[in-house]
1. Assign the value 2.8, calculated as distance in nm of label points 7 Å out along Cα→Cβ at positions 162 and 194, to the correct structure from P, Q.
2. Given a value of 53, 44, 25 for Cα extents along the principal axes in Å, for residues 106-169 alone, calculated from one of P, Q, which structure does it belong to?
3. From which structure (P, Q) was Cα extents along the principal axes in Å calculated, if the value obtained is 70, 56, 47?
4. One of P, Q was used to calculate helix-only ellipticity at 222 nm (-39500 (n - 2.57) for each DSSP H run of 4 or more, over all residues; to 500), giving -13500; which?
5. Match the computed value 12 of relative contact order in percent (Cα under 8 Å, 6 or more apart) to one of the structures P, Q, and report its label.
Structure P
Amino acid sequence: MVQSNVQPQEGYWWSSYGPFPPADEEATRPHAGRVIAHYRKMRRWSAACLAQHIGLKRSQMYHLEQQANPPEPFSRRELLARVLMIPPILLGLPDFAQRVSSHSMLPQTTIEAHESVLRLAWSAYYSSSAEEAAITVALFITHLENEIQASSGIAADQLRATLCRFYQLSGVAARDRLDWQTAQAHGTRALDLAWHLCNADLIVTALLRRARTYVEMRRYDLAVTDLEQARASVERARDPARSYALLCLAEAYSLAFPHDSGRQRESLRLLDGVARVVRSQGILEGDGSHMKVDVPGMLMMRGDILRRFGALDEANEALLIAREQLPRHFVRWQGNLLVAEAQLCYAERDFEGACDLATDALSILGETRSRVSRAKIERLHARMARVAPGVRAVQELGAHLEQR
């Protein structure tokens, strides 16, 4: 997989629209050429077609997209803004100086406070429970919706970008509680906000998180649709979202097309591409999306995919390495790994091992209260109860499920 050449650009007034580099050292405006190229690709225009549409040669179009300064004359900027639906402020149109002022943007302290709350809510989700995270998130969603109604211009878009990320977390927390209606509604709301801003990073992460909801609902057709749409934007997103998108697409293919050899090859090709990036760069995180792609997470997903394809030895190897490298304080991931190991044991017809691992996973659910993980254990037990009803361990697991 080709690595992204877009580096994180946090803290600029234009960050709500995308990770554009600054035009100069003073960082008062974004790189105009990158802005134009971004919106051209978002609108699915080729450079040649856009050049013809606005009366330029193709070579001039390519040159324009390399320039840090907005094109002259103003009429050309206005035409580009209209054709590509670029927010005029990003191209420095006449009211640029008036609109980009301390009065038109959120105070940096407000942005930092929102980010701090979001970070703490994600931490609560991963280390304790989705319910605790959901309470905080619901309050902030109401607050942000009200603030947007009272704001305009850049400040309103800064709030929309933050709200998009809160809706993503809310959808994830609802998914964990098996609240499918809220998970889908908030996932879709996040996606609508991302499209409003034409922010490729937010579009990709919103699609990814909604697709994960569809996976847990076992609506694999909808998951594949979202993930393939994300793939169309993924080259303009940053490495964590790019890599996670390809991991999720590999997983969705394995679920939707378990007997399709072509999809199997594509899934494994996607996995190998992500593995190369992770091994060369280490943990991919820190870009504001609160998505993390690292070796243990990648190997857990790889183990699940290989199990579905019947490559049980390779799946076992992947999960063993994940077990060695997974930090103990990643409580939610520890539970996910136990469920994956239990499912692999079942595939190997080791029913006692599967039950032991599932029982260990249930103890972790006391901390995370993950209903989606419990549902996986319940489905696993139901399969074992049909296949091996007389096995004592299967009966004991059933008793544990009834008690918890």
Structure Q
Amino acid sequence: MGPTTLFDKSFLQSLSVDESVWFDQFFIANVCPLFYVETLADLGKNVRVGRTSEEEVRLIADKFPDISGAPNAHHAGLCINNLLGHKVPMTSQIPIAGGRFVKNEGKSGLVFEKTPEAEAFSRWQKGEFFEVEHQYAQAWRKTLSTLDLDEIAEIFRALGIDGKSCKTLEAAKTIADNVVIRRDKPFERMKLALVFLNIPTELHRPILERWSLSNYLPLADYAPYVAHVLTVEIFFQIALAAQLIASERSSNCIDIAYLFYLPFCMMFVSFDKLHRRCAPLFLRPTQQFVWGNDLKSELSRLNIHYAGLPESIKEKGVMAFAGEPPLQGDFLTTQIWDRHLPNWRERKAVDVENPKFDHSKLAEMINKMKDAPTLASDEVDFDPTHPDGLMVQRSIRKRKGSWYQLPKKLMDTDE
């Protein structure tokens, strides 16, 4: 439980392993694809003296969230679906790729197996890397910088976009907003989206046919998520042209792409100065940007706070004794929960240590759902966005850093 939180690699990299335990415990991590790309790209970099690139990646993997969160579906796939007329929720939920629909004893369910990304991080924690990961480390990093800038410049001219006269980032954002909300020159605007998003040419026709059914609505109305991504891209190109963002820093094109995933979080945390300057321009009033150092200091403070508990309590595992942030004191985490989860103080957690709690019945229900056969598309006779049950398979380390995430007694009986 906790606010859905988008984070960049710089933030997770800054944490100690113990601090990462509390980030995982109190925040639902939105692990966006760029985090994997940046982490994997470290395999192709020169790292600090005395440490191999594999060791650097393993240190990041050690801090990877176990308990909560999920990998966000790639923005390119989401954009294609949106352009083909499918809704992409932009309400701080994490869109997860994959999953299979099942039914058990009349109840509908959606089952997500352990993701390939989570499997990779489990291997990386052990220092195990596939050769293909070494081969593609640098190639993956380059995929975000393959835009045809000449074609984009031509479309900009056709739309009358000239960012060189911009004086502020706010002005650049206003110009970008206008591109996606206006109705004039609709085909030039759609072409700009197809170019920026590198949409495969074989999909152009079905996208245009589907768009025609809406009487060529502006992108902001027809495909809101595409409009968001396109706004970020146009904003970035204008800011570069106006020298409001440094063009010589090659990592900026990757850093700005984190903003593609803002609709899928309540909070964004980063140490990156570009994020600090730009992210607030794209956040809804209900969302929040938190500077990485502020949250890192908070997690360190939480670590000290819980370190004072008796060993008998700690041995129950953090999931048992820290289901919610501290009620006393001026903890930033508590303030964040109050802002984004206003009713959390009234909710009562399930007491799994209560002798009346039927663990066997819960386990039986979970296993039946997990083992249920996958339904064919024509067999799904329920609202796929609201199944009766949702199961996400995870691999949780029993001990992480100084802390038991799961009960110590479980560790004694099941290594």
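Throughout, read-outs are computed from the coordinates displayed, never taken from laboratory work. Because the structure is predicted, anything quoted here is derived from the model rather than measured. Cβ atoms are built from the backbone, for glycine too; each structure is taken alone.
1. The value was obtained from structure Q.
2. Answer for the origin of the read-out: Q.
3. The read-out was computed on structure Q.
4. Only one of P, Q returns -13500 for helix-only ellipticity at 222 nm (-39500 (n - 2.57) for each DSSP H run of 4 or more, over all residues; to 500), namely Q.
5. P
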